[in-house]
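The data blocks that follow each hold one structure.
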Structure I
């Protein structure tokens, strides 16, 4: 299950898992020492362009947050979402696919010397 967001101002769409990946961190005695929270995020920007065969701006992101055991799992996930999830309006998968194609086509047609 994925979440899809649209940032109207940046003309960007994001696709990422609805729930981040969570790993318990433990010491050598098996005691909980904290949480490792991460996710992968696909990014499509209309203002991107290919430069020497590579996109100028990243097309994916892999945010990570580590918190210690002073915090509950819910607090660790809440902090992660507040600071690492992209900002934007939630959209449907169909709307994401439409905007993804539109923005990707616009980015592919952009030349490095014709930046936004």
Structure II
């Protein structure tokens, strides 16, 4: 079981991760809708092309990993907690694959 002090620290980390995720998504949406749709010759930034979606997926996976630790009730067989851990692992893996694929498809940034 996680102590109250640890739960408070995890909540702070969770809020910080959510703010970072929202910032990444907002930056990507602004860059796509404000710049790319107005001017078709606009090139997305290196960050938007290669890292934004992958990093956001990895951070959402970290949030999914922290969520079962903050659960007030424990389930009898812990099936929902283990499912969240599996989902977090899949999100982290898909974030890494997205970043690797973006570099391969983009010619390694050269």
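Each reported figure results from applying straightforward, stated rules to the coordinates on display, with no laboratory input. None of the values given here were measured: they were computed from a predicted structure. Cβ atoms are built from the backbone, for glycine too; each structure is taken alone.
Given a value of 47, 17, 8 for Cα extents along the principal axes in Å, for residues 45-100 alone, point me to the structure among I, II it was derived from. Of the structures listed, the value fits II. Ranked by distance in nm of label points 7 Å out along Cα→Cβ at positions 61 and 93, structures I, II are topped by I, which has the highest value.
For the structures shown (I, II), FRET efficiency 1/(1 + (r/R0)^6) of positions 13 and 69 (r between Cβ atoms, R0 = 35 Å, to 0.05) is largest in II.
helix-only ellipticity at 222 nm (-39500 (n - 2.57) for each DSSP H run of 4 or more, over all residues; to 500) was computed and gave -23000; which structure, I, II, did it come from?
Working: I: -8000; II: -23000.
This figure was derived from II.
Starting from the value 0.70: which structure in I, II was FRET efficiency 1/(1 + (r/R0)^6) of positions 53 and 85 (r between Cβ atoms, R0 = 35 Å, to 0.05) calculated from? Structure I accounts for this read-out.
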